[in-house]
Structure P
Amino acid sequence: MTSSIDYYMNLNWTYRFEWSIEDQCYIATIAELKGCVADGATIEEATHQIKDALESYISACLEAGYNIPEPLKPSDYKGQIPYRTTSEKHYKLAQRAKSTGKSINSIIDEATDLFLRETA
């Protein structure tokens, strides 16, 4: 485990911001760190607050000797996903690919893009 707070502060964390109607502020979280939460009246204020919360969270974890989960790294992924499905779905994918002049991989890639846009 790397024990430098600077190391952890400079990782590519996944920040999420949501407007809270109930609290009338932005709630900021870090996806990889459960319980690391802050808020602010503006996105800028919430960003500042979540970075302060991140530093406190990391400091507390390092002091207590807790493991700090790191964000995923794009370099760890090569674009190859072993994928298994039913023979029926495989057949339907092949039919769709043939009828559209595309490969099965491009059909799956398009479906993945659509899913990722809808869940972002």
Structure Q
Amino acid sequence: MNEMTDPVEGAPLIRPSTTDHPLFDAVVEACRTVYDPEIPVNIYDLGLVYTIEITPENDVTVVMTLTAPGCPVAGEMPGWVAAAVEPLAGVKSVDVQMTFDPPWGMDMMSDEARLELGFM
């Protein structure tokens, strides 16, 4: 995923993930089981998952967006993500937060997603 920065301050617009936590890879794989119903690609490879934060106590916060604010599953998607992450061994709690800042763009998709959708 491309790291976007604020041109004024140089600060990331998207908080970094806790990539060094032992549960990080499992949480990513859980997110990859959730699909946007309008696009046949999982939400992680689409770039909809902005941040995965995991505390030392194994509380997981997922900050995500949607392809568009008017997405018909906007109210359901956080529950789908929480349902995918909560059963993971070691996860204490899951909080899924929605944001539209920065707005999602096609440049946030992984190369795999671009290939699958015929953009490469």
Structure R
Amino acid sequence: MKWVLSWVANTVAILLAAYLLPQVEVSSVLWAVVAALVLGVLNTVVRPIFKVLTLPLTCLTLGLFILVVNGIMVQLLDWLMGTRFEVSSFIWAIITALLISLITTVVNVIVGQAEEE
């Protein structure tokens, strides 16, 4: 059940990012759901590998390089989804990753509080 809630949170975050950011486009809600699934797989499989490989840079920048790793995940998502999910540049990918992280955190906190009651 927790996995489904995370998937819904990512879908909402991707849709809001596409709505709020002018350089991010999602072709439909269905493709946002698919993009959330693909992003979840990327974050589960590829992101830990990138985090280990970039650990020296992450330590050197006091953790700020994680933003670049998250941007790479969004760029990879853009590449895998083709024209169904598009981000215009790497800077916008970093901003999108930051916004998705913030929105997902807020949704998870709200849903987590609702589950506790």
For which of P, Q, R does relative contact order in percent (Cα under 8 Å, 6 or more apart), calculated from the coordinates, equal 17? P
Looking at structures P, Q, R, which one was helix-only ellipticity at 222 nm (-39500 (n - 2.57) for each DSSP H run of 4 or more, over all residues; to 500) calculated from, given that it came out as -15500? P
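Computed from the coordinates by the stated procedures, all read-outs in this text should not be read as laboratory data. If you're wondering where the values come from, they're calculated on a predicted model, not measured in any experiment.
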